Structure 1
Amino acid sequence: MLEVLQESDAIYRHEGVFDRSLLTVTYSVNRAEHEARVGAGRREIRDEYLLTALLSVPEDRLSPVSPRFERVLRKADSAQLVTILNDPEGGLWAQRRVQPAVDVRSIEITSTSLKRGCTAAHRWAGYGPRTITTSASVSAFELTEASHYGIGLQMTDGECVMMPAAFVPQRWSSARWRFAELVYGQFRDLND
């Protein structure tokens, strides 16, 4: 179910299965990117290698393309994603025209125990702030482990035991962008 948290800022929240994990994700939608994709008839980008290639070229200027990414960027399905120029002296130059359509604000994992929740939360390190919701009692050691890894803890009655650590990524990774694209795909499915 899609829950609109703030219409003006386009912040949404929904529960879904992402890479075989049941998560509740809160995210904001980049309206300009979303409208550009809808207008061009594009949906989410699922190919992580293509996302890696896209991250290798800047958005603001033409830049030389690494030979390992030339083939994937020359494909027909990449035509709407990048501007490509062939260098008369050899090589390829490109500029990215696409960016992540959503920004993940939080990832919530519901679990029967903090230990299981931490195991699931570790899979999503680097994707957004993570919080585990559980009704089980928690030991001091488990709280220390969750705190060490920046994982928040909330009880099922709504009591916040520990806030997640601030999430300040230095750059986008292809895996993080792929996760954002999976969230965007489910957002589109819920809105179409």
Structure 2
Amino acid sequence: MLQMTLDGKILDSEGGSDWVDSWADGLELLPPVDSFVLGAGMFSGYQEFWAAMLDDHAAVSEMLGRDPYPRELAYAQVASTTEHLVLSTTLADVTWPSARIVRSLDAIRAFKQQGNGTTYVVGGPTLITALLDVGLLDELRLIVHPVLVGAGQSITGAFSSRQHVQLVAAEPFAGGRVALTYRVRVR
């Protein structure tokens, strides 16, 4: 689930996303998942945040400026016990018990071909673009926020070829947010 602005940005020009007023919306829309794929750049902060969600509520509450939502706690529980594939050519190891390093998109393709159920990608534009480019992404789930930030980081990088998607669901949320689900069409 990617949070983005109406003009297609996931980060503003200062690298922030303070326009996201509810990360929990995305958690609510997740189907049951059997595994996660993350890039090395996202993994460190992801692991620290979700581990702290279970182990140090006070620190998380202080960081968020509120108590964690029940669905955030539920996600933390799922994340702590569900397999995570961390795509990296540079990481030497990962310490989270449910995580392992994979070195290539071919390793992710092999994992997918083994029929390992539903895999959720937690990543930014580099990972999303790489997976789309080689046909490893079946669906895009987006939450579009009613804000325009102008300059900033786009939802994707540069594709090697045009990508076609088909809208399969649209769900409005409070505050003008809209959740969109697109099926990626095979070329």
In terms of mean count of other Cβ atoms within 10 Å over residues 103-110, which of structures 1, 2 is highest? 1
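Which structure, out of 1, 2, was relative contact order in percent (Cα under 8 Å, 6 or more apart) derived from, given a value of 31?
Numbers: 1: 21; 2: 31.
Derived from the structure labelled 2.
As an exercise: Rg and Dmax of the Cα atoms in Å, for residues 47-86 alone, calculated from one structure in 1, 2, equals 10.2, 31. Which structure is it? Each step should come with its number before you reach the end.
Values: 1: 9.2, 24; 2: 10.2, 31.
Checking each candidate, the match is 2.
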Tell me which structure, out of 1, 2, gives 17.5 once Kirkwood radius over Cα pairs in Å is calculated. 2
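No value in this document is a laboratory result; all are computed from the given coordinates. Everything numeric in this text was worked out from a predicted model, so none of it was measured. Cβ atoms are built from the backbone, for glycine too; each structure is taken alone.
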